[in-house]
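Structures incoming, each one as structure tokens.
Every read-out reported here was derived from the displayed coordinates using simple, explicitly stated rules and does not represent laboratory data. All values reported here derive from a predicted model rather than from experimental measurement. Cβ atoms are built from the backbone, for glycine too; each structure is taken alone.
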Structure 1
Amino acid sequence: IQYMGAGVLSNDDKVKSFSDDADGYNRSEAVVMLFLQRAEDARRCYASLIHVKTLNIGDRITFFDQTSHESFKNLLQETYSEANIDPSSIAYIEAEGLACPKIDAIELNVVDEVLCKNRKTPLLIGSVKSNLGHTESCANFVSIVKALIALDTGRIPPNLHYSCPNSKVPALLSGKLKVVTEEVQLKGDIIGVNSIGFSGTYGHAILKKNNKFNKNKTTLCDNLPRLILIHGREVANLENIIKQLEEMPVNNEFAALMHKVFLINSKKHLIRGYTILPKLETSHREVQSSSRTNELPVWFVFSGMGSQWAGMGKQLLEIPVCAAAIDKCEAALASKGISVRNIITNTTEGFFDNILHCFVGIA
């Protein structure tokens, strides 16, 4: 009731950020986790946090309407000065975009004064609130996630419900600021993220794109299938995960991540499943419950000398690390007239009647 009385909640289901007919936002929920690491320790770098700065000028008594043009302007100027970054180099601003016309106007007019002073092209802006609503305490993290998506994919997700520019923002009317209403290419590698609170709290973060690299060289060009094992609590959830894995392009680095995620067992995860990537013509996937009330019996298997067959190690040569090890053995035994590769790949009938071939192959 208090929010409705203050005129900050929308009368319909649309958040019209930056639009002249904006009438407030819708409240929503989100769960976001950000993992911050030093660049030299990070295995998957989506962006570098160049600088972040906050300011509070409000109090709990005068809760609403504490937005100050000058305070926010000073914050932005100090942020870019301390980061030693030219404001005109910003490729995109993920704005607060509360869809409250007065606050939107203050925010965008400050952005114009600080970031558009020496620009030769329009500054692209947007707000994820037009897509998801206002997630309140989680809102800034959601904005950062959108910025990370743009930096990672090179594409800026579009705003919704933008019809006509806020008439109190000259830069919108003139085209110096341009709201992204269709998915567009991100032309640049630096994004600014705004944060504005009703109680007079301001924040700004500067994120820079990282050039992707594979620190541990897990991406291999061997065209070998990858077995992905997963576990969880619901059959439907595992089926959905497998479906997504099979539909996405094969990424061996991601496959390595999935192995590590599901390496640790959980007693509460009684549903197990697997798939083979890339998806084969013949389906190789299964999801089933491993629920049990009794302990499993212990089995002893004595294979003796009968568990080998001709050509059983042939496919191992497709794995570079195995092939390299076999080549070392090949070189070591060459002087003895023994070819390890021939022994591993030979399926000629009678070849293993020679006990030397047999024992070298087993070894």
Structure 2
Amino acid sequence: MTIEKCAPAGGQSETVRKLAGLVQRRQLDGVVLLSPQGFTYATGLRIVSHPLMRWRHAAALVGPQDLAGVLAIDMERSFVADALPTVPLVVWKEFVEEPMEALAGLIVRIWGSGPLRIGIETDFVPAVRLDRLREKLPEVTWVALDEDLETLRSAKTAAELDTVRELSLAADEALRVGLLGAKVGQTEAELGERIVSALYASGVTEHRFLIAATGIGSQYPNAGPTTRRIAHGDVVRVEIFGGRSGYQAGVARTAVVGAPTADVQWHWDLVSGARRAGLEMLRPGADPREIYAAYVEALGPLGEHAIAFFGHGMGLDMHELPYISATSTDTIESGAIIGIEPFAMIPGRFGFQVKDVVAVTDDGYTVISDLMDGGELFVIDG
């Protein structure tokens, strides 16, 4: 184990100030953030191998005032040290050292070895690792902060909003490019390739998820592209999440090849109308259950095909608070970013889906994935 110095060159970030405020409110000595989402929220860094191999533990330690220390694996030492040049950094050696022992040493160095109250993400830390921490730090009381952290992250900072807005527009543009280039005879895989290529051309560094489903395959909620060829009359459903710096935003669109039949238009009008009904109720303090009820009512006969939510937060996770569902009591705050997702899969026939990213404002909302109109059915020349 080595200890170095590493700290944000730009000074204390707004997310760190929010975390420090939580530490103070809960009367803690500090919080240890071990999840990829928590680490990014505290440091602004995404360690690419962290979510892929969860045993490559990284941790950010935040105290009542600031980012107090960082733990990283030796493989990622140079990246973390260069990005955070003055915060204490402990590096542990993969396959040689136990990461929780290294973390315990960092905690003692920063906060001492006496009785402490430290917040932790119990829904992420494996039980065997938490047991090791308890063994090494018997004087520490570990406080579960999962709900507190999710709630804290639901209202975004200005910098987070800018990032998610850029990713939303990139995803929307990638889908637009894909649908403009779609044609009869093209495979779903070719459509997906065009979407992904357009996304990366925008400067996005990762994509998390891709749907390119046509015809009867559009009925399946999470259908990836296949070698099926697009045909006249097909309903085409596409979705992609773009990612950068640990954040992601996803957009979904539905199209039809050639002029829509009366049947397809009837289904679409219900989905589009339900989208509008839900959005009309979206504002700070709105009851998610009432929004969801209005959405389902507007779906009319398609209500039986409604999924369990009308919308969900997004940012560091693809799905996060607040949820808009029949049972959600989440608080909708100004600053929340929500993926609004009208959804109706008709078994044996086709599926309709729209996902727009909206930012909740003081007096309502703003659609930030607005290059295409989510309320309109896109028509592919056929």
Structure 3
Amino acid sequence: MPSAAVLYDPVAPDFQDRHAEVYRALRDECPVYRESRTGFYVLSRYADVWAASADWATFSSVTEEADYHKPMMVDLDPPAHTLIRRVVSQAFTPRRVAALEGAIVAKVRELINAFVERGSCEIMSEFAALLPSDIVGELLGVPQEARPGLREHTEELMRMTVPRDGAAVAERVYAVFEDLLDERRRRPADDMMTMLLRAEVEGRRLTTDEVLGFCYLLLVGGNDTTTNLIGNGMWLLDTQRDVRERLVADPDRIPPAIDEILRLEPPTLTSGRQTTRDVELHGVVIPAGARVQLLWGSANRDEREFPDPEHLDVDRKPRHASFGHGPHFCLGAPLARLEARLAFRELLAVVPDYSVVGEPRRVTSSWARGFAALPLTFTPGRRFA
């Protein structure tokens, strides 16, 4: 029998506080763990998670869990996934992403200006949640007045412990995008919604449901992951202030620091697959048709892959799993890295001495890692011109 520490229950109230301990026990004692509540088989070691995420023929992304969604790339396998990805990847070319830098810097400084003279802020609601929602809204072509409502929907989804509970919220998101797509059909614009409506896959246009599925995916993935990346990073840099001092002195170290933050505190802890055949791992047979969880959060802390894994080492070059691997490697990774790099650069320039105070509050989620509230104090600074 596994030890008490291995009783993996991601919906337990204390899981977010002791997840590293649970992950370590899973890796050491039960690298293939059967969760009693859901029946999932849980993979926790880096080598197993990395291999399974690339082996779509065995660990399929086509699962029953997504039955309330419109068709989304994350729920498809090649070749259907490849065709859709080829179309939407046009929105994330290096040139298109680099062209957003000026707009991102402007938004970052606008948000910082709202609190920098005060000497305190709640960084999640005043900065981390607002930046990506505005950038994703700009990419998609969402009007300013519709962005707060969509942001509230994504925050509601992030708080849910069971993904299937998001059906009602998803329908509200789809309703907003259906209206916006109708408007784009009447009045095309230079945005992603228009591009998707005009795109073709093997001689056919994307269906409305396919377009809605991608808009939903970008909204949720582009908002929550970057929001959590920024919040997790600010918290980590407060706990390891020697690292923060290095970044303040040498902002060129921020990009590798972002990868370390992603490794140690990934915004997404897990994702699901379904086996297409019997698989034997570590003496355990996972039967065909079984649901499998790939624990990105555990893989990133595996001592077998990362020496001293609990340490934030900005000189490390980690091959972390936080953006996935294989055919489902995150399309938006370059954009998330750009947003995070500019956010940390500007924040550390004006509030280098910040401290986390009060009662930071974690997001209650079985799959996300982030903060619902992260209050900071700092020496009041000067606004950007």
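Laid out as a table, the results:
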item	result
For distance in nm of label points 7 Å out along Cα→Cβ at positions 16 and 352 computed as 7.7, the structure of 1, 2, 3 it came from	1
At a computed 31, 29, 18 (semi-axes √(5λ) of the Cα gyration tensor in Å), which of 1, 2, 3	3
Origin of the value 0.10, where FRET efficiency 1/(1 + (r/R0)^6) of positions 240 and 328 (r between Cβ atoms, R0 = 30 Å, to 0.05) was derived from one of 1, 2, 3	1
Per FRET efficiency 1/(1 + (r/R0)^6) of positions 168 and 256 (r between Cβ atoms, R0 = 35 Å, to 0.05), the highest-valued of structures 1, 2, 3	2
